[in-house]
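What follows is a group of structures, each given as structure tokens.
Nothing in this text is a laboratory measurement; each read-out follows from the coordinates by a stated rule. Computed from a predicted model, the values in this text were never measured in an experiment. Cβ atoms are built from the backbone, for glycine too; each structure is taken alone.
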Structure 1
């Protein structure tokens, strides 16, 4: 279902960058799990969202702020839930930061984002509003507060299920785990 939803999302005629879900070829970082399928990128610091093989959850990959155990964390049980979180936050960026934030700091970030203004911002906000409306209509979604649900997903997550390339272990100076069957 999530893969079908991703195809539907990608087919929408919207400005994905206005939602922090830039599209394009996945430029893997050292901490992008093996087999990751891109959902979108916020366009800053290499932060991107992916699906993993055999998994419905949406993951955030954060090469700049992450650390062992937090470079890759779930941010939605499936794509629809993730998109309902994007609708609530009006962008994917706040969702990428939940792992290190308190509830108060998260709410402050949402207020700061809502108050943002700059010369010419009206055109950007019009694209954002159009993209949010299109996503809500295409999937029949309503905005859903992500904070507690994402925190719970991340608290229950066991990062040992992730598979990384040799580059991950080289960059972090870690010993790679044995290949399956070579334990």
Structure 2
């Protein structure tokens, strides 16, 4: 009986299904004084994610992006952004999911996790719409960070400063 219990216990992790990322991106949004928007995007999202028994609340795993692959409509501004967030030293940002909780609404969830960005690790929650259609699972998540929480000082040009708050949008299709 003990052997059978141990075999069952060791096979439980095998019930988790690895989700294969088909496509995904991370978009960021911030602003400068006088409504100049800055919207870099990284279309090279990576993920290693699992789900148990098609239960969305069992999603676990990690997402990551190379920081030097964010780009906006101005290459010169992107180069400045790379310097400010020190992409040569802090090459990758990761988000590790700790749990997923059902929220109000049919497809609404709260994804809790830890963001490792610019050498700092902080808890971060995201509001997400998670849908499943024809064997595909899609996560559309939004959150917000303050760059100063991660040791990044936003640049200023005279009296015009880039806003400290960055709104994040993540889309992943598995």
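Where is percent of Cα pairs over 28 Å apart largest, in which of 1, 2? Please list the in-between numbers first.
Working: 1: 24; 2: 32.
Comparing 1, 2, the top value of percent of Cα pairs over 28 Å apart belongs to 2.
For the read-out distance in nm of label points 7 Å out along Cα→Cβ at positions 118 and 150, a value of 2.1 was computed from one structure; give its label from 1, 2. Provide the component values of the computation, followed by the final result.
Working: 1: 2.1; 2: 0.7.
For distance in nm of label points 7 Å out along Cα→Cβ at positions 118 and 150, the value 2.1 is produced by structure 1.
Comparing mean count of other Cβ atoms within 10 Å over residues 54-61 across 1, 2, which structure shows the greatest value? Kindly include the intermediate steps, with their values, before the conclusion.
On the way: 1: 20.0; 2: 14.9.
When mean count of other Cβ atoms within 10 Å over residues 54-61 is calculated for 1, 2, structure 1 comes out on top.
Given -3500 as the derived value for helix-only ellipticity at 222 nm (-39500 (n - 2.57) for each DSSP H run of 4 or more, over all residues; to 500), which of the supplied structures 1, 2 does it correspond to?
Only one of 1, 2 returns -3500 for helix-only ellipticity at 222 nm (-39500 (n - 2.57) for each DSSP H run of 4 or more, over all residues; to 500), namely 2.
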